[in-house]
Structure 1
């Protein structure tokens, strides 16, 4: 992938905060799901976003889709035809943005209505957005995208209960792509599938990316999957980004202690590998009352006294990597 590709989506100090009222902490408590995140997603990339449960991955993806409230900062989308700032997007333009950015859900069983045929499920975005003039045009578009997603035409007359999890996820993918988006958020889109089916769906997504010139934000907790499909990887911890790097660079030379801990937990296929996963002590802090300074310092195995006082920001670490750690250079190796 061209490392100099211009960004399709740019986040500038994006924040998503949820007020909790006066019930907690004796005041106006705020849950900081995303806190001042800056990130560029290049056009045509397969961009991975990883982190523990509760780190804010899904909220970030939904904010980019204008499906979560943006409390501060900017989210800019520029595909060469339009340029939107989603933090200040008028309702009149939101309808147009919906056809340019779509979501593939995690659970293929819960995402599809059991009362609709596959044809109607895939056709629904076209009909809701008014993208086709008549039923014949709609049917032609449905058949076209179904074929690209490797669905047989006879499948279109059936209901979702007749299909396996992998086939249902193909239907979900076809529904997301039928309106011709440029940007797709895939939120744990293979996590609910068997391992043998995961590879098939991942290969399908990569094929569709090339054929349709798509840009993916691939949200996952499975680093082995991310290593297989992604061009870049961003690592989240407690609503902030701690490291961004090209995939190979991240896996070969992780710089942040949190990234190192995540990578050490990947099971090895080598029976002679005696490496041990790096255990992080303590629980993930609450996003309602995050630690001062570096948010990871309460669990970091190499934290120093001033890590609780100074907030680290993403800095250039060479080879296309950026890391938010005051002492990453000293901790290499």
Structure 2
């Protein structure tokens, strides 16, 4: 495993980097309470509400993970023009996330996911969203902000939650613009089509990878076939498949698969772990880590956040401590 001094060297470089995050913004709401009885009106629990909270979700969660790790962050996305958008703006300000690239559209609601939680158990979730494509003028306006952003960032993380933002035409133009300026792109994909030629990394989880490739992984041979197929489909330089407790496997053309195991953790909640993983992976690479080092940092960061209920973030101090000691300085 990567040594503490090397981990510290890489992590101390995180604040040097300015990273764009392009993708679907979501407001995650939580309603916390207790449940003592079933409703007489229907066979559903009655939840007595104690408190409510909200946090950045989707691409916003990637952005706050990057900010928590010390990076300078700029968001590129679209929200509605509503109270949820105002709350996202306030949350971004609190995380020091730049939002000049976040546009408002009064024809669609801001995507919201509201979870009702009683005694630490999720009772129900209800969503407000639209997942149709952006209108042409709005998509072009977003691309204009993106082209300007591409001139000033060191890397971009593209986060697709299939909410309509990342249509193939917009994705293609975005990748072209970042490539023109030599900005490496790290993509967390959702649904086909996969068209990511030349990007630095594509990072699906195992379920997504099996779905898009048609390869079911039952053994090492299947895993290698999966990687070959994903490299062919995506056109990416590297594919990293996150495999839960099995860690992460990286594939590069002409090289054997690189398996990077994870450390056993007491899992409280896996929500948002993939966002943490790609934030740490991208920052590590921008800071000079090789792929094994980047994957180890990424696995460690994701392992820290799954121990916390709800979507969480990791700090540089936590990450350094996880590699063998308290942070110096």
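Comparing volume of the Cα convex hull per residue in Å³, for residues 123-234 alone across 1, 2, which structure shows the greatest value?
The maximum falls on structure 2.
Assuming 12.1 is mean count of other Cβ atoms within 10 Å over residues 91-98 as calculated from a single structure, say which of 1, 2 it is.
It traces back to 1.
If helix-only ellipticity at 222 nm (-39500 (n - 2.57) for each DSSP H run of 4 or more, over all residues; to 500) computes to -11000, which of 1, 2 did it come from?
2
Here, each number is a calculation from the coordinates, and none is a lab measurement. Every value quoted in this text rests on a predicted model; they were computed, and no experiment measured them. Cβ atoms are built from the backbone, for glycine too; each structure is taken alone.
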